[in-house]
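Peer 1: Structures are listed in the sections that come next.
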Structure P
Amino acid sequence: MPVPPLTPAMIEANYASGVWQPRPLHAVIDEVAERRPDAPAVADQHERLSYRDLVRRSHMLAAWLLGLGLEPGDAVAVQAPNRIALALTHLACDRADLLYVPLSNSWRTTELAHLLSVSRTRVLIVPQADRRADFLAMAHELRPRLPALKHVGTLDGPAPGADFDFDTVSSRGSARVDVPRDPNAPRYVMVTSGTTDLPRASLWSDNNLWCFMRMFIGSTELTDNDVAVGLCPANTGATGYVYAVLAPLLVGASSVLLEEWSPVNALDLIERERATTVTAVPTQVLKMLQEDSLGKRDFSALRVFTNAGAALPPHAARALEEAFGCVSQVCYGATDGGVPAMTHIRDSPEKRYTTVGRVSDIGRVKLVDTLGNEVPKGQPGELWWSSPTKSFGYLNEPDRDAAAFTGDGWYRSGDLARVDADGYLGIVGRAKDLIIRGGQNISPQELENLLAQHPSVGEVSVIGVPDAIYGERTCACVVPSPGREPTLAEIVAFLAERDVAKFKLPERLEFFTELPRSAGGKTSKVELRAAVAQRDAAIRGKERTWTE
């Protein structure tokens with residue numbers, strides 16, 4: 001079932017309420033450039049662009065793309081690490097009425113073949129070959145299967161076999177592009193990081209983005225005095241780009257992207273740039289909190305640390321604020337579904353640590369049972385929402401639309417949530433991740449939040465593993481803290497001391513050097529279950545001993 005289309009009445013209502021605007025996003029950035037032409041706009045570890053340079057180069061790139069004969073809605077894909085090219089290509093596509101498709105540089109031919117085919121990409125920009133992959137060779141390998149793909153170029157100069165080089169086509173000439181643009185037409189693709197299957201491409205209009213950018217700008221009190229540092233991938237999902245790059249550009253702030261992630265590199269960049277805001281995913285936060293040099297640094301400029309993409313345990317949010325001397329802020333939503341809530345920097349510590357914010361008044365949410373009926377007030381249920389931030393559904397994949405959206409426009413999040421007496425939303429787990437042991441429900445997130453506080457636990461993910469008697473049993477998958485290795489008895493005792501019910505206690509402990517992750521940095525429980533199953537297969541024929 002397709003996502004219900006916009007009607008003139010819906011558009012007019014969103015304009016009247018002020019949540020949408022009748023101009024595209026590039027027009028907002030153009031106004032900033034007129035006001036602050038020499039102010040720093042966006043930077044990476046290779047170059048820095050002022051607002052004047054960003055606008056000028058986006059005009060050049062837009063003119064070059066249109067010169068190829070591209071028509072409104074044709075797709076331009078860029079596979080890049082955290083580089084200025086992502087923002088430059090997005091702004092050029094917005095200017096030229098083209099579909100912008102960012103791609104993770106961690107993806108290989110399987111993911112690329114799917115996404116380039118689904119988007120019917122006409123122009124592809126890839127990095128130069130590095131120690132990880134020969135990106136141009138992958139593109140050429142796929143070209144016979146992609147009839148729409150006509151032009152493949154490279155970042156950082158020309159390469160043998162490339163049709164163009166990005167730096168040249170985005171920096172030569174003086175053409176300006178003025179193409180009529182409908183800000184309600186879907187022209188931006190957010191690609192999920194693919195924790196369950198092949199990555200999914202969801203469609204967004206400028207006004208979908210504008211709607212929750214306004215929420216974020218208000219919730220963080222972002223101004224043109226801010227320096228925003230983005231640590232997570234800006235080429236996948238929403239977290240690394242819209243919060244760390246797009247929102248700052250819309251208010252005239254400065255955005256700086258970290259290309260090569262490591263805890264030390266991240267801390268160095270935050271300190272060196274005198275960052276006032278930072279965006280990261282929980283894994284990055286936890287690793288930075290474990291870095292020995294953390295307490296020796298100067299973060300006195302930092303005021304807001306945004307977490308998105310997954311849940312940050314409450315104790316870690318508290319530790320983050322103490323270590324960085326700032327306020328933690330949470331953005332909650334889905335790459336394909338939009339943003340129904342986020343915390344405000346002026347919320348109380350309890351709300352910042354334990355909720356994802358007050359439910360937004362610009363949309364509707366409801367909690368439902370397995371039959372789609374609303375649950376009694378105060379009870380947890382699967383979270384559904386409908387909002388002006390909601391996407392247009394998936395690009396050329398109507399079957400996925402039917403699975404994620406109802407016929408009357410509700411997005412099925414798959415998250416289990418509850419709303420407290422103050423209207424704040426709390427996420428208690430994933431419906432699909434729920435462990436059912438002997439008919440009793442166990443929330444992995446509850447156990448993960450507690451186990452993350454164990455001194456011997458560096459990272460943890462809790463999964464259910466098949467069992468002939470109970471259906472599932474609980475398995476704690478742990479990356480030990482340096483120099484430590486907890487026993488199953490120790491973590492069970494740790495949880496029991498915190499009054500966790502006996503049926504919820506882990507019955508198995510598996511150690512990992514690192515947890516499997518998606519391109520966007522989320523723990524992939526699908527891969528984790530597969531890894532544990534593979535370990536079971538290796539000992540098949542031997543008896544698996546469980547605690548009782």
Structure Q
Amino acid sequence: MSTRVPQGVSAEVFEDAKARMRAVVGRRWVIDEESQGLASYYDIYSPASEMTTAPSAAVAPANVEELQRVVVIAHELGIPLWTTSAGKNYAYGGPAPREAGMVVLDLKRMNRVLEVDTESAYAVVEPGVSYFQLYEHLQKNKIPLWIDCAAPGWGSVLGNASERGVGYTPYGDHWMMQCGLEVMLADGTLFRTGMGAMENSNTWNLFKYGYGPYLDGIFSQSNFGIITKMGIWLMPEPPGHMPFMITLPREDDLHMATDILRPLKINMVIPNGVLTPDLIWESATKVPRSKYYTGKGPMPDSARKKMAKDLDMGQWNVIAGLYGPQPIIDANWGVIRDAFAKIPGAKFYTGDDRPGDVSWEYRKKLMRGEPNLTEFNLMNWVGGGGHVNFSPISPTTGDDAVKQYEMIRSRAHEYGFDYMGEFAVGWREMHHIFMLMFNRTDEAETKRAYELFSLLIDEAAAEGYGEYRTNLHYMDHIAKTYGYNDDALWKLHRRIKRALDPKGILSPGKQGIWPLES
């Protein structure tokens with residue numbers, strides 16, 4: 001049995017809490033021993049010791065009724081609960097809590113697809129429903145709707161949306177595509193947002209806003225409540241779909257490519273999120289770094305050029321898709337080709353081009369809503385398992401893309417790491433995902449990774465670039481970069497926290513929102 005207890009809770013009170021929770025969910029589903037799988041809730045991928053965020057226990061209710069009883073017990077006894085739905089996004093901390101000793105509230109057993117409306121194209125899901133599960137449900141029942149999935153197909157539909165994750169079809173802004181929440185507060189109160197607040201509402205998952213203040217947003221990336229059900233809009237299967245990739249031969253091509261993409265996205269010539277991964281990101285799903293370079297420090301240009309030639313990849317690679325009737329696809333593709341043909345050396349690939357290319361195949365699957373796990377091949381790049389994502393947002397301009405790239409690449413190289421990144425163009429903004437890969441079994445390398453990430457936060461913020469989500473260990477640090485008007489936003493967050501969760505039991509410290517001011 002783990003000897004850890006939540007901070008501020010006596011061993012006697014904690015044992016009482018676990019006994020009462022076992023009476024609700026069954027002995028098997030209160031996990032407080034390594035033999036039961038407690039270590040599966042550790043974060044073993046980030047550049048910090050897993051023991052700094054190791055939970056004391058985990059509890060897994062099977063339904064809303066069990067969840068409510070567990071929450072009431074925790075509220076009564078002051079037990080901090082760290083909520084997770086699937087906990088599969090390891091670059092951001094996976095299922096681990098913010099600090100050691102918290103109890104993980106694992107919602108994986110609440111995994112029912114509650115409804116799929118074929119005509120209005122939406123589903124209602126519980127937190128534990130994965131992309132694989134929803135996809136298989138649609139396939140099994142021959143429902144002509146597409147999901148939009150994150151790269152890890154075993155992730156939670158609800159969990160990824162509530163963390164404001166993104167996908168690869170025109171429905172790729174997941175939080176934008178949610179409609180209607182059922183939420184439980186820290187005292188066990190259950191309510192529904194929007195039209196769902198009406199008894200027998202017939203538009204809960206059709207119209208987001210309902211009547212009065214719109215509250216859904218405060219339950220994304222927050223610790224104000226537990227989302228127990230969510231409506232998610234699905235994409236009707238289009239009459240046609242054409243994925244495409246454009247490889248660009250030079251690092252300098254990033255500037256022109258980004259400026260070309262901006263009007264194509266704003267005018268919806270390209271309807272889905274556009275990805276521009278660099279050479280290493282796109283190659284790492286196919287080969288380990290050791291195939292081309294076994295030395296220390298970042299991969300030299302000579303090795304990069306050989307890898308690019310062997311794999312027929314660009315230094316940057318623009319990836320997106322077109323959807324709809326074939327004449328529309330053809331017309332839009334003509335516009336796109338003409339625009340990118342201005343970049344010398346650009347190569348164009350569509351559909352079944354590039355047979356046997358692992359990275360192209362999994363990208364195509366994601367752009368048609370087919371979940372998979374291929375992107376985890378990236379973990380083979382250096383070995384040792386360590387990875388963490390640095391994810392700043394910027395305007396979609398060539399100047400900003402190059403500025404961020406050069407800033408992050410130079411620091412990564414200074415600390416001895418490869419730059420592995422991609423830009424993702426949304427509606428008007430651009431996500432820049434730098435995946436910091438390191439050998440976690442090397443103590444010195446892990447320490448450098450931690451220091452590099454912290455430095456990048458400060459340097460990006462100084463240039464006006466804020467992160468949109470982050471790993472557990474950097475939540476407080478990043479919250480401080482959103483400090484306009486003497487931290488007015490975060491003071492408001494704390495006021496809401498005190499009002500909705502005065503004992504501070506729900507996910508303390510999430511996104512830097514702690515129960516009490518220090």
Structure R
Amino acid sequence: MSDIPVTATPAQVRIFDTTLRDGEQSPGCSMSPSQKLVMARALAELGVDVIETGFPASSQSDREAAALISRELRDTSLCVLSRCLPGDIEASARALDGTARPRIHLFLSTSPLHREHKLRMSREQVLEAVARSVTAARGFVDDVEFSAEDALRTEEDFLAEAIAAAIAAGAGTINLPDTVGYTTPTEIRGLFERMIANVPGARDVIFSTHCHNDLGLAVANSLAAIEGGARQVECSVNGIGERAGNAALEEVVMSLKVRGAYFSADTNIDTNRIVPTSQLLQRLVGMPVQRNKAVVGANAFAHEAGIHQHGMLRHRGTYEIMRPEDVGWPSSQMVLGRHSGRAAVEQRLRALGYLLEESELDLVFASFKALCEKQRVVHDNDLQTLMQDGADSEGYRLSSMTVSDAGHRARATVELSDPDGDRVFETAEGDGPVDALFAALAMATGVDLVLESYQVHSVGLGRDARGEANLSVRYEGAEYDGTGTSKDIIEASALAWLDVANRLLRQRNGTKAKSEMAEA
């Protein structure tokens with residue numbers, strides 16, 4: 001599809017961030033008021049137009065968070081959610097007291113399914129509640145938004161009536177949410193076009209879209225709504241939210257940025273703050289994003305395949321449609337692994353200071369490929385070890401181990417074969433079997449690693465399945481990854497730990513050898 005020519009003035013799309021409200025409703029993602037304040041600061045720095053801070057009528061914590069945030073953030077619109085009930089509206093108004101730019105966000109279901117089974121209200125009762133509630137909210141604040149919950153499954157004639165009632169009562173923003181992630185891009189684009197064209201007063205307000213990701217279409221549907229005339233997108237950082245989540249802020253923003261000529265629309269987001277904001281949220285709620293997550297995932301700008309690496313070395317535009325630096329990553333990554341080619345290995349060796357003849361590169365590349373059969377990723381220190389002819393050094397090898405978890409403390413005993421072939425025995429205790437195992441390995445090897453993350457899963461099916469352990473550790477300020485596989489998960493964990501320890505020992509020995517040569 002060719003780009004549509006850019007108009008003189010691209011449409012400005014507001015970013016309404018609901019990380020602190022709908023996002024926090026994601027199971028396991030609750031935040032304390034102080035954590036919400038930290039995240040709200042980051043959202044303000046990111047440049048979001050509206051921050052939805054919570055649902056005051058639902059909890060004391062949300063009321064406290066709204067008050068904390070409103071005292072500090074004075075230049076960003078702060079919004080709270082409210083049902084169309086007098087008590088909710090009054091609670092929202094109290095929570096917004098003193099806010100520089102307050103908004104009350106009212107919602108009421110409009111679909112026949114919700115009217116019958118959730119609300120037990122007729123069409124007439126819903127319309128009356130919409131008009132009454134918007135009028136009441138306008139008595140407290142000038143900025144009122146109305147959401148027709150489950151709008152995409154609502155009869156269009158009735159949806160138009162509900163929108164008209166909200167506009168007539170004073171709502172300045174109308175949200176048509178795809179509450180259950182049911183719609184498709186073509187459907188939602190057409191709905192927005194028809195509502196904006198036909199509802200009285202529609203052209204005098206901002207239309208908003210709020211899409212859920214139950215079918216994986218939240219971002220696509222949000223972008224289609226923009227094509228249909230929406231000028232506000234309700235989204236969350238990392239796409240967190242109820243069930244499968246909301247439209248991901250970072251994906252919506254970068255779609256508009258990268259395909260600006262097509263959408264002829266832009267936002268106020270400082271894209272350089274996207275990755276830091278994403279990582280802050282991950283730390284606050286303890287929910288990491290998958291490595292291949294668009295824009296903010298660890299692999300979003302990582303390349304391992306030899307064909308891709310070769311193209312990237314010639315011109316980054318061959319396989320990247322945006323610069324990692326523009327969203328907050330330091331650079332692209334050339335990940336060296338079993339799919340990498342000679343060009344990438346040679347380029348990395350050059351960066352490390354090694355200039356090789358073709359015959360030398362052939363030997364190193366063969367050793368590199370052999371090493372890739374033992375570990376998934378080859379790091380700079382691994383390449384340096386290869387250059388020092390240390391690739392054949394096996395390091396410490398696991399001979400046997402026993403782990404018991406009786407009483408309050410677990411105990412592990414390991415027997416290793418050291419690089420010289422001697423036997424090493426150590427026993428240690430820990431808070432669990434894995435903690436005790438890693439403590440015993442640290443004592444046996446003399447390498448003390450700080451565990452950052454640890455995961456185990458099954459590889460294969462049935463009787464042939466193996467356990468794979470993956471861990472990330474920190475050593476002297478740097479982070480290292482290790483992998484181990486075995487029929488036994490605990491043994492796989494030990495092998496993953498030794499994977500890192502042996503690499504560090506080879507690196508240490510190589511540094512020592514260089515120093516001795518320099519002194520000689």
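Every read-out reported here was derived from the displayed coordinates using simple, explicitly stated rules and does not represent laboratory data. Quick caveat: nothing in here was measured; it's all calculated off a predicted structure. Cβ atoms are built from the backbone, for glycine too; each structure is taken alone.
Peer 1: Of the structures labelled P, Q, R, one was used to calculate FRET efficiency 1/(1 + (r/R0)^6) of positions 279 and 479 (r between Cβ atoms, R0 = 25 Å, to 0.05), giving 0.95. Name it.
Peer 2: Values: P: 0.60; Q: 0.15; R: 0.95.
Going label by label, the one that fits is R.
Peer 1: Still on this structure, please answer the following. Tell me which of P, Q, R gives 0.70 when you compute FRET efficiency 1/(1 + (r/R0)^6) of positions 127 and 343 (r between Cβ atoms, R0 = 41 Å, to 0.05).
Peer 2: Numbers: P: 0.70; Q: 0.40; R: 0.05.
For FRET efficiency 1/(1 + (r/R0)^6) of positions 127 and 343 (r between Cβ atoms, R0 = 41 Å, to 0.05), the value 0.70 is produced by structure P.
Peer 1: Moving on. Between P, Q, R, which one scores greatest on FRET efficiency 1/(1 + (r/R0)^6) of positions 79 and 367 (r between Cβ atoms, R0 = 41 Å, to 0.05)?
Peer 2: Numbers: P: 0.60; Q: 0.40; R: 0.10.
Largest calculated value belongs to P.
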